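Some structures are shown below for you to check.
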Structure 1
């Protein structure tokens with residue numbers, strides 16, 4: 001097959017998916033909450049009933065991934081087991097339990113001429129989601145789009161293709177049972193990369209695209225898309241530890257922030273330690289990380305702590321490792337920590353560990369990342385942990401959506417204006 005015919009085929013496929021999604025979106029925009037919730041609950045039931053088929057499909061993906069040489073972090077993202085399938089089902093139920101954003105009145109007022117104004121939440125329309133190896137995104141994205149009254153076109157990565165299709169079949173079953181159009185949540189039925197290009201070139205069908213994956217995918221989407229994009233380019237997250245932070249608390253938080261799951265975007269990639277904390281905190285934190293199996297790349301001060309520490313390069317300060325690797329640096333104090341993060345960070349998630357409330361407030365006020373935490377792990381950068389039920393991604397841009405993109409962020413608004421015969425003078 002030639003490149004031209006592949007592109008033509010992908011464009012034709014996108015036209016078919018897009019037209020069906022547009023029609024479904026019109027139905028979803030006015031679907032009652034109880035019907036959307038019924039679809040989500042039926043999908044959760046289908047997931048539990050279809051667990052064996054999902055796990056079998058995932059094992060095929062895992063075998064192919066191992067053969068392909070995927071890193072342990074990527075294999076962890078890809079892997080499903082009974083607990084993770086159950087978590088996906090629970091996630092659907094949690095989205096069903098959320099308040100329906102559609103139709104919510106954000107603000108209302110009356111002008112002196114008697115006109116009454118309401119700003120009301122409405123769906124965005126059709127949302128394209130392009131993601132890589134994490135099959136649970138199929139359910140998270142589909143559920144959130146549905147709850148917010150949007151149709152979704154999902155394009156998963158080749159690594160998770162079988163797993164994603166198995167999960168999507170459960171979502172489709174839920175839609176059928178609730179009497180909603182199956183085209184409300186569609187999955188692109190090919191691993192051909194031309195399908196991504198066709199999605200990016202389809203503003204006539206898609207109202208927004210959400211890329212969820214590695215830096216190269218997100219950079220491509222941001223560079224090529226003719227459709228508006230909610231994106232985070234990468235999660236270069238920082239933890240800054242001050243001398244006033246209790247050592248036990250600091251060890252617990254730093255270990256969790258880095259090692260709970262190293263392949264998630266909220267994993268800490270750089271640890272900054274206040275110079276005043278060097279005598280008490282630096283060695284225990286570094287030794288703890290090394291003993292936990294984490295490679296430490298440090299500045300000169302950190303290298304003196306343990307011979308296992310390797311020198312950090314300038315590039316390490318700006319790297320999202322997504323692995324059991326962390327860069328460690330001693331900084332003079334709060335100003336230096338903020339300067340380092342502002343220079344090297346990706347505006348995703350940062351944490352300060354301190355008992356100084358003024359320093360915590362300054363850290364959170366002066367940094368412009370989407371999520372800032374005081375005395376808590378960066379791994380809370382997750383829509384479920386925010387009470388959003390799930391998330392479609394963490395947006396680090398400044399337009400429309402920031403942080404975890406949940407149901408409210410998947411809506412826009414319109415103005416409803418009521419009068420009694422007013423005319424403009």
Structure 2
């Protein structure tokens with residue numbers, strides 16, 4: 001179980017930070033902390049009840065004054081302005097600008113109806129009146145490249161102007177129905193007109209710059225972009241056991257398990273290739289594209305076999321090809337569909353391949369919609385990385401290529417071969 005809503009403190013924004021103190025009397029999500037001129041602290045939050053007989057009931061936007069020394073609310077929660085009547089008001093932020101207080105929230109649910117609405121009033125506890133143009137930002141019923149736009153926050157730019165930072169999804173495919181990378185952070189400009197924000201639409205995005213990265217395996221630890229699932233990678237992997245390689249020790253867990261021995265980074269581009277040279281030794285190891293333990297595509301080697309696997313909920317299919325023992329290069333090649341026949345509805349196609357030295361041989365080409373945030377009912381998007389099931393596997397030449405708006409560099413010319421198991 002989680003610890004609830006927490007207050008962290010530090011003498012310096014760079015840290016070190018405290019371990020966190022649980023707040024009492026703040027039963028909800030998305031807490032926002034603000035102070036008025038006399039130093040009174042207010043916590044404004046989305047009143048979703050998280051336990052007990054009323055678990056799941058939603059009370060709208062709530063607010064309390066809180067003692068930051070003890071973490072205790074100083075009063076019973078009061079109901080605040082909760083939007084225009086759309087479902088699930090959440091993500092409140094309050095601001096004081098030139099003597100006027102603003103309350104900005106998300107409403108409409110985190111799906112395609114998501115949006116940002118705002119109200120203003122004379123004090124941090126209101127009363128608040130809504131903007132006549134609410135929602136001030138939403139992508140609903142548009143074909144903008146960023147959908148599910150909401151959870152906004154206001155920031156001052158270095159030039160003195162204003163911007164909104166928010167969450168959204170790059171929904172793709174023929175009907176913009178699938179989001180491989182889940183919720184991402186976006187920024188757009190705004191201006192103040194008659195005391196209300198007018199926000200620039202997200203009808204075009206710049207995307208990320210193309211990248212070509214090779215994991216640094218010569219340091220004491222991997223870079224901050226690398227993550228593991230529920231257990232620290234240091235408990236079962238090493239960069240000094242075989243210098244110049246990442247050694248991952250398997251314990252029998254697979255990518256279907258809650259705690260796989262898996263080291264990964266986020267897919268950050270619409271087109272991407274992850275490849276790595278893998279020496280499985282006497283075990284089994286490979287690469288995986290993962291949303292969660294129920295939605296992932298794998299390519300692995302071990303025991304003289306290269307195996308591709310697609311896990312979608314309770315369904316699993318594998319494709320196998322005999323290979324020689326010893327190191328091989330495995331690849332996950334993610335290509336946007338762009339109207340590819342048979343895959344036009346999908347956001348992309350995931351190609352799983354093995355290269356023994358004569359070029360990449362494709363074992364499977366898989367529809368990307370089944371490893372998307374919508375299919376997996378997940379806020380987070382895909383990660384791609386390396387794993388070991390059994391033995392001590394050594395990985396080197398771990399490469400990530402990524403590009404938005406165009407296909408990424410292919411790992412090699414792929415040929416359709418391999419047999420369905």
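With Cα Rg over 2.2 N^0.38 Å derived from the coordinates and found to be 1.11, which of 1, 2 does the value describe? Checking each candidate, the match is 2.
Quick one: FRET efficiency 1/(1 + (r/R0)^6) of positions 228 and 332 (r between Cβ atoms, R0 = 35 Å, to 0.05) came out at 1.00 when computed from one of 1, 2, so which one is it?
Details: 1: 0.25; 2: 1.00.
The read-out comes from structure 2.
For the read-out relative contact order in percent (Cα under 8 Å, 6 or more apart), a value of 13 was computed from one structure; give its label from 1, 2. Derived from 2, not from the others.
Taking FRET efficiency 1/(1 + (r/R0)^6) of positions 52 and 92 (r between Cβ atoms, R0 = 25 Å, to 0.05) as the quantity of interest, name the structure among 1, 2 where it is greatest. Provide the component values of the computation, followed by the final result.
On the way: 1: 0.85; 2: 0.65.
Greatest value across 1, 2: structure 1.
Out of 1, 2, which has the highest value for distance in nm of label points 7 Å out along Cα→Cβ at positions 76 and 108? Mind dumping the intermediate values first?
Numbers: 1: 4.9; 2: 3.4.
Largest one: structure 1.
Suppose P(r) over Cα pairs in 5 Å bins from 0, in percent, for residues 180-219 alone works out to 5, 17, 23, 31, 17, 5, 2, 0; of 1, 2, which structure was it derived from?
Values: 1: 5, 17, 23, 31, 17, 5, 2, 0; 2: 5, 13, 15, 17, 13, 11, 9, 6, 5, 3, 2, 0.
Of the options listed, only 1 reproduces it.
For the read-out distance in nm of label points 7 Å out along Cα→Cβ at positions 20 and 36, a value of 3.0 was computed from one structure; give its label from 1, 2. Only one of 1, 2 returns 3.0 for distance in nm of label points 7 Å out along Cα→Cβ at positions 20 and 36, namely 2. Source structure of the calculated read-out (helix-only ellipticity at 222 nm (-39500 (n - 2.57) for each DSSP H run of 4 or more, over all residues; to 500), 0) within 1, 2: 2.
All of the numbers you see were taken from the coordinates with simple rules; none came from a lab. Every value quoted in this text rests on a predicted model; they were computed, and no experiment measured them. Cβ atoms are built from the backbone, for glycine too; each structure is taken alone.
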